[in-house]
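Engineer: Take a look at the structures below.
The numbers here are math on the coordinates, done by the rules we state, and not lab data. Model, not experiment: these values are computed from the prediction. Cβ atoms are built from the backbone, for glycine too; each structure is taken alone.
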Structure I
């Protein structure tokens, strides 16, 4: 599996057989190059402009939204209901966490999660191999909150997202990943991470933190 970070919460996840899933495509407001790539499936965690720019993608991808189980292009996606804030959506609305499996690797994308998970929510995610987690605060979990949620989920690999980089204007209001990365052994594989079932960290090793570049 190849996981490429395109910026913000948008990833291109390509199976060994060439199937492409794209998560939360953004619009121009985030200041990254628009994700004008081909996709077979696109998952949208919520309908905010920096997460739902489906029209930027090439091809005619199946669009997966909302809670529940849905199958697209032979892949089963499980949407888990959650919120964009700590007040059950009263501030910024609902959010959907998506989990799916390709190449025997279970991927979980938290979208714009803005709160700690309850035991039932955490259990619903199952055994996560690769976790994409927002860490930039203001609109989502901040670094400290993201550490706690990652501790609840216990993934093999964790990839921070939705944080300030040099490309994101200060007016956008999110913060760098520094708080989340503090005290962690950080791996920086570049733009794309290659993942195989055999090479995943062993159970009990703790999560391997991977910080991807957006270009």
Structure II
């Protein structure tokens, strides 16, 4: 029953490499962790999310995920490579009726954003949430018993739309500020600030320490 959220977290040392032009190694890694902690906090606190699962690479400590409702799988134990392979393997371990795949770099994610996705899922089989440009997929909710082929990566939103249409499943596309605003490039850093409206608590603290 219910909905399980699965959050993929790449190896800390290799993720967000485009930010190295603007941030030191320490600042980049601490930002990645702060954003992930804000996303996980929103998911754990939402009454419509029954459990949270994390699929992580190297550099993430068990202490960061110390929560009775959270399961942690390390990429190295799944026997697959790449984001789509890792998430497909994680889907096979899911226990809830529906599964929300959501990235960990959404520092503006709010309770209402999650509620909107869950509400849409009551009407359709699949909910697709794009990034700000409408090119990438930042979140995807589907039924566990009827999984679709995942196509995260370049131009993933269009590919996911094509896949779900070909399946004949009902679907809905959503875009909200909290779900669309990811931090990938040095230009995106301009969105962050300790007083930015809707910014997660841990990312706001990062801004105070690094600006």
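Engineer: Which structure, out of I, II, was distance in nm of label points 7 Å out along Cα→Cβ at positions 113 and 145 derived from, given a value of 3.1?
Structural biologist: The read-out was computed on structure II.
Engineer: Could you figure out which one of I, II the value -10000 for helix-only ellipticity at 222 nm (-39500 (n - 2.57) for each DSSP H run of 4 or more, over all residues; to 500) was computed from?
Structural biologist: Structure of origin is II.
Engineer: Have a look at I, II and say which one yields 25 for relative contact order in percent (Cα under 8 Å, 6 or more apart), as calculated.
Structural biologist: It was calculated from structure II.
Engineer: Here's a follow-up. One of I, II was used to compute distance in nm of label points 7 Å out along Cα→Cβ at positions 41 and 177, and the answer was 1.8. Which one was it?
Structural biologist: Going label by label, the one that fits is II.
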